[in-house]
Structure P
Amino acid sequence: MPRLLMPLILFSAALAVAQDAPPPAPPAEPATAVAPTEPGPPPETVTGPLRAELTGMAETRRWFREPPKTGGESEVMLQMRLSGDRLSDIARAGRPLFDVAVDDTGHSMLRPEGYTDREKTETFRIRSTPESLRERGLTMSARLLAASRGAKTATLRGSMRIIRAAGPSEDVVIEGPTAFRGKRVEHPRLAEMDIEIVIVANEKVPTIPPGQFALAVQMGKNMERVKGLEFHDPWLARLRMNPRNMQTSDGEAVAVYTFPDPATLENSLMVVEVWPQVEDFLLPIEMKDIPLP
């Protein structure tokens with residue numbers, strides 16, 4: 001190639017590259033400052049007095065040519081929630097129990113057999129997170145007999161048991177829990193609050209396989225003061241295990257904790273989180289002229 005043509009070719013290639021290159025970006029505009037948003041008011045689920053609210057109702061109608069001996073009635077299910085301030089302080093709650101449940105025709109929606117002693121006194125541990133309580137409140141349900149056909153509204157009156165913490169919780173550490181097999185766990189702090197915890201012998205729980213490294217824990221008197229129960233190793237690291245609900249040969253409920261080996265079981269610590277101070281009261285429930293489904 002002649003020497004005079006080489007610069008011309010290189011100049012043409014450079015010009016083509018320059019023409020294909022994108023145009024320079026315009027200078028960026030300064031960002032507009034955004035004022036921080038003010039926090040909104042807290043949701044109604046965690047404000048105002050503690051109260052039970054009705055959030056939904058579903059009715060089921062049943063008919064049988066030969067009614068079963070138990071159950072089979074037409075019924076209505078109530079979807080309810082607890083709302084109000086200090087909702088996250090509730091440690092345990094009982095069932096909604098109704099003394100009056102009547103529709104606008106005068107028909108009673110209460111079951112004739114009433115509530116059992118267990119239904120009247122039993123409470124359940126609250127496991128909802130504070131975020132969940134703010135979003136949905138504390139949800140619960142109840143069942144009643146269906147209203148008469150043609151009824152438009154109903155009136156409900158009753159109560160539910162509430163156990164609310166009146167101070168911080170504390171941990172009670174029990175060393176060597178296997179020493180209490182077949183008897184009540186002894187600790188000065190538990191005795192002071194009259195909290196009864198029993199380690200049931202494995203042979204009294206028929207569903208525990210022979211030779212399994214397990215502890216069957218039975219909660220007794222003042223179990224409402226117990227926030228939680230866990231097992232730890234000697235360095236206070238939590239042993240991750242999910243207790244299984246079982247029954248003794250006498251039909252009593254126990255929580256069975258299974259350990260991976262005998263050494264872990266023998267060296268474990270039982271940590272009981274308790275509420276030293278609680279408020280135990282009945283929350284009134286009153287709802288008038290509720291629209292029926």
Structure Q
Amino acid sequence: MLSKQIVGVEFSPSVLYGVKVLFKGKKVEDVKWTKIDLKEGWFEQSKIIDLEALRNALIDMTQKLNINRTLDAVTCVYSPVAMSNVFTLPVKNARELFEYLELEADKIVPLPLSILNVDYYFLEKGKDSSKVLLAFAKKEIVYKYRDLMIHAGLRLKSVSVRSVALTNFALYALGMKSIPIDNYIFLDANEEVLSYSILNGLSVVTCRDIPLGRGLFVDDVIEFLDKELKTQNLNLKDFTFVITKRAEENITDFINKFANLSKEDVKKIKLFEFVDDFDKNEPCIDIAVGLTLQELKK
């Protein structure tokens with residue numbers, strides 16, 4: 001069985017999380033992780049502000065992870081420079097997907113396709129159509145991340161969207177039977193963004209990133225989630241909220257309100273519950289690990 005190492009890197013305003021994941025086939029064999037504290041003003045809203053400082057932080061990360069050769073790396077961005085959603089499209093493979101986007105992109109994304117980087121993940125493939133998770137990020141942002149990774153000795157494989165990485169993490173957790181298959185809304189948050197992924201069993205309904213602050217209130221998020229589910233003939237009260245440790249730290253007021261709506265008690269998931277022999281320190285690396293998982297599913 002083939003082995004492969006992939007590096008997942010997640011930037012937030014205060015911390016850089018890095019993981020080196022060893023896969024054997026499609027299974028996580030080993031996870032090494034570290035975090036590097038970032039200073040205010042280095043990184044904001046997915047934008048690289050202090051290139052030199054972040055480059056040094058990345059180099060520090062690679063040294064702590066004992067990366068001594070060029071490895072594939074994946075990172076992510078979030079709103080306002082990126083977006084994601086699930087679409088049912090008349091395509092069966094990647095070639096047909098990009099041919100379709102060339103002709104019909106204006107029906108899917110409000111910006112010109114020429115300025116966007118497209119990442120994709122086939123959720124379900126049918127005879128005449130497929131359910132595809134699409135993530136869009138501005139190319140100018142992607143190029144900056146690529147240059148940043150190169151200086152740290154990493155080969156940037158893709159730039160995804162934060163909520164897509166959370167979706168990968170959620171599907172892996174369900175596949176490893178960390179929690180029983182049911183209807184879930186997975187939540188993760190840093191200081192700037194709330195990411196959610198809605199799963200109806202093993203079927204992805206949608207995933208999004210919502211910027212925090214700027215007058216955003218809990219009731220606004222609940223109303224948004226409720227409308228999102230109703231478009232799929234689903235009811236919010238049939239879902240259970242699953243939160244990561246970092247969400248618990250960053251959006252306490254949201255979680256207290258969600259608890260009143262959840263079908264059952266809000267579940268708290270920890271990465272080490274479904275990764276064998278994992279360090280029990282409860283690191284906040286669900287997004288970074290989710291990024292590496294995506295590369296196995298294309």
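What follows is calculated from the coordinates using simple rules that are stated; it is not laboratory data. Only a predicted model underlies this, so the values are computations on that prediction, with no experimental measurement involved. Cβ atoms are built from the backbone, for glycine too; each structure is taken alone.
State the single structure among P, Q that was used to calculate helix-only ellipticity at 222 nm (-39500 (n - 2.57) for each DSSP H run of 4 or more, over all residues; to 500), giving -3500.
P
For structures P, Q, calculate Rg/Rh (Cα atoms, Kirkwood Rh), for residues 120-167 alone and state which one comes out highest.
Across P, Q, Rg/Rh (Cα atoms, Kirkwood Rh), for residues 120-167 alone peaks for Q.
Name the one structure among P, Q that mean count of other Cβ atoms within 10 Å over residues 128-135 of 18.6 was derived from.
Traced to structure Q.
Given a value of 0.35 for FRET efficiency 1/(1 + (r/R0)^6) of positions 136 and 184 (r between Cβ atoms, R0 = 35 Å, to 0.05), point me to the structure among P, Q it was derived from.
Working through the options, I get structure P.
Can you say which of P, Q returns 40, 21, 15 when semi-axes √(5λ) of the Cα gyration tensor in Å, for residues 104-231 alone is computed?
Comparing all candidates, it corresponds to P.
For percent of Cα pairs over 22 Å apart, which of the structures P, Q scores highest?
Between P, Q, the highest calculated value is found for P.
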